[in-house]
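Before anything else, here is the set of structures, which you'll find just below.
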Structure 1
Amino acid sequence: MINVSEIKDGVVLDHIPCGQGYSIFKHLKLDTLDAVVVLLRNVYSEKYGKKDIIKIETNMDIDVDVLGLLAPGITVSYIHNGEQVKKVKLTLPEKVVGTLSCKNPRCVTNIEKIDDIVFTLADKEKKEYSCEYCETRTKM
């Protein structure tokens, strides 16, 4: 078994569904950080069978809405002086701003340059969001 030491200050992304850790790693652009970053894949979990974990040994702002959109159920633990100071379990966000794009080719957002388009959660089961302009449903 591989042992990865605890981090003193930083962020731990845990309970990532098995196989999704690398896509989250890329989405957060963790390869550009000048800090220790560890991606653990296929880690045994009693609750989930297998999971992925990412440990980031630096304090950084993480867009929890985007993470919740990518993989609801992830936990984000903030570490300071080797102690967990805050833990957040992510869910699908009710609103997503500036992340999704409308799938409707006739939507005004695909014709004109509109920043920060708001999508509202329309169907939690299907993970579908509704465009604020034309109400077309889309997924991540």
Structure 2
Amino acid sequence: MSDTLNLVLFSGTDDKLQAAAVLTAGAAALGKRVNIFLQYWALDSFRADRIDLDHGLAPEAGEAGRAAVDALRAAGQASWKYTLAQAKELGDVDIQACSLSMDILHIEESDLDPIVDGVEGVTAFYLNADDGEIVFI
């Protein structure tokens, strides 16, 4: 198995983006290459004018989940964006926007936060994935 972790991010809620950021940071700390492919609602959360907004939580989080996330934030837990930025400094992390999702959502590359490295299609994502595992969030 490859030392590459490939994450396909579909959901744009803060809890799922935080989970992806933690997985990315952990893999980068272990010297693994990480490819992140942003689709649909995750991609929408990476717009420069939206990345720092509250993107809500997955419905299954409920009130208890909201309270737990709010408590962690109040205690100083880093945002998912900050965690991803640290992971990029720590290791080989590449964040690519899905070209089809860009078209569907009418997003231009200039609309994206600079943490996004570029735009690629699904074929390029698979080619870069090597034989590493692929996780869908």
Structure 3
Amino acid sequence: MEKDKLSAKKAFVPIILIFVLVNAFLLIWNKRLEENAVNTVILQAGNFILFLIFLLSTWLQHNAMRNKSTSIFLRNVYSGMLLKLFGCAIAAFIYIFIARENVNKPALFGCMFLYMLYTFIELRVVLKQSKSA
């Protein structure tokens, strides 16, 4: 049981680290990014939303790995995938609907890059967990 708690904590560390590093980068390079027409508020909001989505998705993946039932495993994996798909799509559509003509495309592309970064980190964590299981 103690090993499960330790592995759960290890699963979340990379995602938390990426969140902190991206926020630090955005705070340090705020002026420079704003000069290049990148809305850092949108990037920070996108980073926060992605952090929450991927934290929940990683938790679902971690629970799926611990369970011996195939149906529960698949339910958790698919739930994580749908959460990421719909969560990101809804957040993007809300921003696009609110901003209309003032959509900051560089910030949206930055959020897409962050999505890929979080996906890479999550996959790396899941693959490490599957090897140790």
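Values quoted throughout were computed directly from the atomic coordinates according to the rules given, and no laboratory measurement underlies them. Everything numeric here is computed off the predicted structure, so don't read it as measured data. Cβ atoms are built from the backbone, for glycine too; each structure is taken alone.
Set 1, 2, 3, criterion distance in nm of label points 7 Å out along Cα→Cβ at positions 42 and 106: the highest-scoring structure is 1. A value of -3000 was derived for helix-only ellipticity at 222 nm (-39500 (n - 2.57) for each DSSP H run of 4 or more, over all residues; to 500); which structure in 1, 2, 3 was it taken from? Answer by label: 1.
When relative contact order in percent (Cα under 8 Å, 6 or more apart) is worked out for each of 1, 2, 3, structure 2 gives the greatest result.
Which one of 1, 2, 3 has Rg/Rh (Cα atoms, Kirkwood Rh), for residues 26-97 alone, as calculated from the coordinates, equal to 0.96? Among 1, 2, 3, the structure yielding 0.96 for Rg/Rh (Cα atoms, Kirkwood Rh), for residues 26-97 alone is 1.
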